[in-house]
Structure I
Amino acid sequence: MDHAVDTLDLELAAAMLRLGASPDGRGECGEYHEGYLRQLFYMFLSERSSRGEAILAMLELLLANGADPNLVGGGNYRAVDLAMEAGFAPIVDVLVAAGADPTPREFI
């Protein structure tokens, strides 16, 4: 699944999700890393002009398959927090539509 997200391969990601891959990004031991939604935010940050639509499509695919839009990563940040702070309305809109809580949070 990591490779599918890294390369924005929607077909591969969809197939892996059908086979039970985690849409959140669980490690082999069941622990979360920063999560695919945060990873896609960082990709959007650096590649929005060239791959923005593909990044949003992967974000939507993961959310449609159960990714937690409120998954907390390092620093107590969620993908929606990062997207709001950066002013990336397209990502904020997708995350909030999927149930992300846009309430401001305290960060560590």
Structure II
Amino acid sequence: MLKIQLVVTLAIIVVFGFLGGVHAGVSALAGGGSVIIGSLAALWVVREKQQDVGSVLVKLLKAEAVKIVMIFLTLLLVFKVYAGLVPLALISGLGAAALLSGAALFSIKEIN
């Protein structure tokens, strides 16, 4: 699912970069990139090998909390550092990557 997030984020970057210029492309990158960074951090939390059901649930909740905190911190950094932010591009990149992140849960559910 991370590959699909990357592809869609890149597509949004190209579209906004073409239509709105460099600042719009960078803003889309910041939005989508924050979710991708959060997903990678969550993946790192889940990588530990534990087999019982209780630990899996706790690990899933920890991973989701880490993901949300990383998205928040990344966006906070973007708001503080980048002056040329284009809100629509940022929200589009963020929304697309976040929707695909949620879609990963449904695809896992359908497999099992």
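Where a number appears in this text, it was derived from the coordinates with a stated rule and is not lab data. Because the structure is predicted, anything quoted here is derived from the model rather than measured. Cβ atoms are built from the backbone, for glycine too; each structure is taken alone.
Remarks
- When Cα Rg over 2.2 N^0.38 Å is computed for each of I, II, the largest belongs to: II
- Which entry (I, II) yields the derived value 42 for relative contact order in percent (Cα under 8 Å, 6 or more apart): II
- Of the structures I, II, the one that -17000 was derived from, the read-out being helix-only ellipticity at 222 nm (-39500 (n - 2.57) for each DSSP H run of 4 or more, over all residues; to 500): I
- Which entry (I, II) yields the derived value 1.00 for FRET efficiency 1/(1 + (r/R0)^6) of positions 2 and 98 (r between Cβ atoms, R0 = 25 Å, to 0.05): II
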